[in-house]
Each structure stands twice: as structure tokens, then as C-alpha cells.
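Each in C-alpha cells, the structures are laid out below.
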Structure I
Amino acid sequence: MTKADLNERDARLRRTRAALARQGLDALLVAGKGHWWTGRGYIRYFTDFHLWGHDGLLLLPLDAEPALTLSSAAVAQRIADRGWVTDTRGDVYVVPRMADAITERGLTRARIGIAGLRFILSAGSYAELRRLLPDVTFVDADDIIDRIRMIKSPLEIAQEYELWDMAKAAMQHFGELVRHARGVSQRDIAAEATKQLWASGARDLLVFIGESPRASDPPEDVPLRCDDKVRFHLEICGPSGHWCEITINCAFRPPSEVERRLMEDELLAFEEVRRVAKPGARLSDMAATFNRVLTEQGWDLGEPTSHFHFHGQGMDTIERPWFAQQAPWGQSQDWVLEAGLVLSYHPRRHVLPKGCWSTGINEDILITDHGAERLSIDWNHRWRAVGG
């Protein structure tokens, strides 16, 4: 796996400091948590350290060395040993230690942006920061850091492609295992299919199996039925901290004509959406293209849903921007696309009669000047015959 180095760290710091200067901010305070869905990636982005737990605060001044406080002295030392941020302080009470770092850098009357103010930093920690630093002006800076992280560097893009190679190999292995899985438990086949991911350096996995329409649950200690279809879905955090989402659709008996037709029509929509997904377009343009293609193919899309058609993906499995058509989710995140943005693609509308399977299409796409590229390159989303 391609590894990030200090040149990558410095490039991220330069982009961040330039954005802070444009907003008239003297420093950025980054809140982090060891949380799978969001918050851990903020810390990894600037430290290249996988924060498996704990709360933390990272200070990035415009013209001084960063400092980090974490609710574990041992893990704080590990981060320092990694070398991206060497001034690390471990204490259960992270806010007083961070107030010390801010004071030491002469920022007690500064304008400091907080990344994670809305979704990560606790109300109590924010109140304590304001009490200890009464002359600091704190500013919501979620948009600043989210827009910076949104655009992946060439090194990050290389890491994402490598992760997809790992993901496809694991899924192909599942497809081979399921052919001979009668009597095998869901847990056993999931463990065997994902073993090579752990061996390749994966840090976290979300694993789901579905054996009936609209079912998607963690594997259980029950035998696979092997009588209709099985869908296996993984969300994988790779060695670099980046995430991907991938699904394999296996059919012990052929899909119905309706299921087959929907798959072909959604793949057609996927192709059309990738064509319009260029810099300058919006997430809503992508969603409108998906809707247009399915409508032209004769599908009744039903009412809009709050399901994310697309969402950013990087060092958190869900990053901004995200888009769903039901207000208020969609319009609040209807950002303009930029080259280097990675999106998780999984649009969903209620179009099928009861008892029919949806397509389960999940893929990551990279926005380029010429349209969106598939990070999988060639992953086959269609139903795969696995019957005996």
C-alpha cells in the first residue's frame, strides 16, 4: 500500500493554512473521536494515525507547530512517535491541556476556527474552552476542513485505487465460497471472505448479509439458505484510513424479469450520471440524471426519500457533501463538484413491487475533468449465478 509521507502532510497543512488565512482565522482547532462513521478522519488526515478510540483536539496555528491533546497518554505518545505531530499531550481532561497549548502559542486573543463544532465536539468541551479562553473568538469551521478534505490528493487517489483492489479480491472470494456454502453459517462465510482483508492491513470492516429483499444485517450464526439470492456488502477501512463500499449480488436461481430489467436500467443510469459528473455540475444534477433515465425507461419513482443518493467518502465512511432528494437533506449539501472529489454512489428510489430485489449497486466514483471514473474500474454489479 502506498504510504503517506511528510511531503503529503506538509501539502495538507499548506492548503489548510491558506484556507484559514482567507477566512481571517489565526488557527484551526480540530475535534476528533474514535468513531467509525465520522470524526476519526479529521485526526487521521493531519496525523496519519488511526484513532481507534478516544477523544482529541488538534491545534493548527497559521505560523507555529501543531499541538494535539488526547484522552490517552499512551496513544498520544504513539501519535508523536509517528512523526506528523510531535507536540502531543495525553490527559483525560483534554480541554485544559489544549488551553495550555493555545496560551503557549500566544493565541489567547485569536480568531480560532473549530472543525467538528456541530457533530463531534461535545457541548461541555466547548463551554470549557470558552471559560478557559474568554478572549478567543471561536468560529464554526466545519465547511473549511470538509471542503479541503473533499479534494483528494494524487497520493490519496492512488491509495483509494489500491483499496479497491483489496475489496474486489475479497468479494470475488465470497462469490467462490458461496457456491459451496450449503450448511455454512453466515458468520463463517463472512469471516473466511474477509480474512484476506485483515491480512492486507484493513483497519475496520462493516459487514452485512441479505437473504431477502430489503434485508441487510450483520452476519448471524445461522446457515445460509442458498435457495434464492444472497447479497454481501462490505464497507472497508483500508491501511491508509480511506473507506470504500462494495456489494456482490449472488443468485442461486435467476432473477425475475423485473429484477433483471431494473439492474440493466440502473446500470444505464450509472453510466449517464458519470458523464454529467464533471466540475461545475452539482450533486442535484447527478440525482436528476438518475431520475430522468429511470423515468424514460418506464419506472414510477414514487416519493423522494431521505436516503443518500451520494455522499463524500475518504477517511470517514461518510463525509460531506451528501445528497438526498427529500428536504432538508439534499439542498443543504448540494455542493458544486470539483475534480478530486470521491463520492459513494448508491441512489435509491422505491420502484419495485413487494418481494422483488433492488439492484444493490454501490461504488465509489472519482470526479475528473472528463466525468466520473469508477474506482473499481470494472466491478460487475449484475446478478451472478451461483446455483449448483
Structure II
Amino acid sequence: MGERANHNCHTTECGDHRPPLEETLRHLYVHIPFCARICPYCAFYKELLDRAETQRFCEAVLHELDRHSQDRHLLPSTVYLGGGTPSALSTGQLEFLLKGFRDRIDLSELREWTSEANPGSVSARKASLLKELGVNRISLGVQSWHHGLLELLGREHNAQQAEESFWILRDAGFGNINIDLMFSLPGQTAEQWRESLARTVALAPEHVSTYCLTYEEDTEFFRRHTRGELHSDADTEAELFEMTMSMLQQAGYVHYEISNYARPGFESFHNRAYWEGEDYLGIGPSAFSTVAMQRWQNVCDYRAYAKSVLSGRSPIAAMENLTAEMKRRERIALDLRTRAGVSAELLMANAEQVRNMVTLGLLQRANDKFALTAKGKLLADSVAEAFF
């Protein structure tokens, strides 16, 4: 699980559509689907690592980048390598891929280049290479500091490896590290979660992402949940979420989005671009793009993706035209998740609903915006749906 927005794959065929030329694109997402092990909770598109296929995949990614560079002006301020597990690529493949990006696009205005990494695949050599080639932010998928919970989640690392990976990244010169954690796991106690938060705070990362486990369709956890083997509990989720807010804010982290906390000045520029509705380009299998009033998704199969791209065909599998109403709803849902809140103007069509939410203590007004209260953050999705 990573920081970036999660979209489930759908592969409605749409032919060889080429999205039209648009203004400069400043945010790139690159999906690298390979994993050493498939985690049973993860709904992102991923495949078991196959060393025989990864070089061809990297070549396809650069070919797709070439294709987009011909169609539009790419001047990124953020680049995000997500997965899957980008760090599962070999050092040579990472070098090939990152140098390929540097050779093909203008990175003179780049502010943030993030790569996700799993503790089981971090090495001093890889960390140094990433830093040398321009990556300046790492999102480390720790998820838990408890051995039994890591086994439950299907993770390939243990707590010691996770901490060693953190210090390898620090030694390589990374001064902007995010740690990913998950709570409300089956069998997880409040004390275990408190210990995980305390151990994370002790490491002093610049950013912490905390996600409540959700049972996503097409995952092993969803099937087990459906069979009644795994259970969710709203009261426990609320308790652990409140603990998270309290401990991390007391430690000096700003709670700037429902699942994200940062030291002042270390908010994720890339993810804020998503939340603020900016255009972004997705590269790689299953990657989404949103440009102006169009959204499209690449095919969710890295072999089919590589075959299409390397033969000069579009890898796009599905495309939709967005409406003003769709954009409005997305703005409300995403803005409500952030500390800044949503423009009062966007909510004025539902003035009575706004008054109800304020009366219930779920929303509060600050100048020309409405933001969730601490109580409202516990019910963020429900609050957003009330305005649809």
C-alpha cells in the first residue's frame, strides 16, 4: 500500500485513443507492478517479480514516455514511482529507467521525486543510486512493527529489516522519508498500535501515512472477510484513528489530510496535486491519467502493456469524459479530506445540509471554507456523500 490514490483496475476496451494535446503537465505517476510477494490486502495492480520480463517492461515505460513527450509538454514538478514495488527492480534496471527519464524530459522545475520502497528490497547501493539520479523522497512500506501482524499482511520483511532500511536511506542522504503504517488489522490491539506509532515517532521521519485496513474487492482479505473469517469494527477503527491523531500531532506532525501527517514543510507535493484536482499523467500498466475533462487508464496487464507500447500502439484500455458535476463531487470529496477544507461556494447548493453538519459538530467554518472537525474526520466519507 502506498500514499498515492488507489484506483481499481477496469479494462473496458477503447481502441487506440490518443488523448488530445493539452497544456503543460506537471505531475507524473509511474506504475511499477512487480512484487516479491503478493500481499493479501492490496488492491493495486501487481504481479510476482519475473526477472525475465522486467527489462522489457522498463523499455516499454520509456517508450510510453517518448510517446507522451511527442504529444504534450512535460515539465514535471513532481514524479512518483509507485507499485507494486519500484525497489524490486534491480539496481541496473532502476538506473536504466531513471536515466531514461532524465534524458527524455526537462526536470529543471522538479520539486519532488518520490519512490516507494519495501524494506525487503532496500540496499545501500540502490539507495545511493536513487539519490544520485534525482529521487529526493522515499515512501517506505513498513505497515507494522509487529512480527505477527507483518506475517498476517504477507510482508517479506521483519521489524529489524524495516528499521535497518530506514537508516540505510538516511545514510544515503535522504532527508525526506515517509513511513507507511496500517491500523485496525485483524487481531491488532490498541497497545500494539500505540507501540507502532511510538516506534515510528522515535525514528523521526518527515512524513507518516496511516491507513485503516479496508477490505477491497479482488483481494484475499476481501474473500476472507466475505466468508466471515476476518472482521471489521467501527468502534475500534475510531479508537485507533483518534489515538493516531493525538500521538502524531503531539509529536509535531501536522494532520494535513485524513491519512497523512507531516513535519511542517514536508507535505507531499505530488499527493496534494491529486487532492487539489490538478492534471496528472500516469505511465505504466493500470496507471490513470486525468487531463482537463478526460480520464483514462492503461491496460492492467504488464505483458499486454509492453506489447502494445513497443509495437507503437496505445496501451489505453478505458477512457471517460468527465462532466462538471463529476468534477464538483470529486472536489468536495477530496477537499474535505484535507486540513484546508472545501470552498464554501462549492457547498452553497446544499446550504441546509451544511447547517446540519455544523450543528452535528462534523464541519466547522474557517473564512471561506468548511473543514472537518476531529469528530468529522471519523466520518469523512459519510460527510462527503451527504453532498452528492
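Just a few scattered comments:
- Which of I, II yields 0.80 [FRET efficiency 1/(1 + (r/R0)^6) of positions 113 and 249 (r between Cβ atoms, R0 = 35 Å, to 0.05), calculated]: II
- Source structure (of I, II) for distance in nm of label points 7 Å out along Cα→Cβ at positions 193 and 305, computed value 2.1: I
- Answer label among I, II for the case where P(r) over Cα pairs in 10 Å bins from 0, in percent, calculated from the coordinates, equals 5, 22, 29, 23, 14, 6, 1, 0: I
- Structure with the greatest value (metric distance in nm of label points 7 Å out along Cα→Cβ at positions 65 and 353, set I, II): I
- Highest-scoring label, criterion being relative contact order in percent (Cα under 8 Å, 6 or more apart), among I, II: II
Read the figures in this text as sums done on the coordinates, not as results from a lab. Just so it is clear, the structure is predicted and the values come from calculations on it, not from any experiment. Cβ atoms are built from the backbone, for glycine too; each structure is taken alone.
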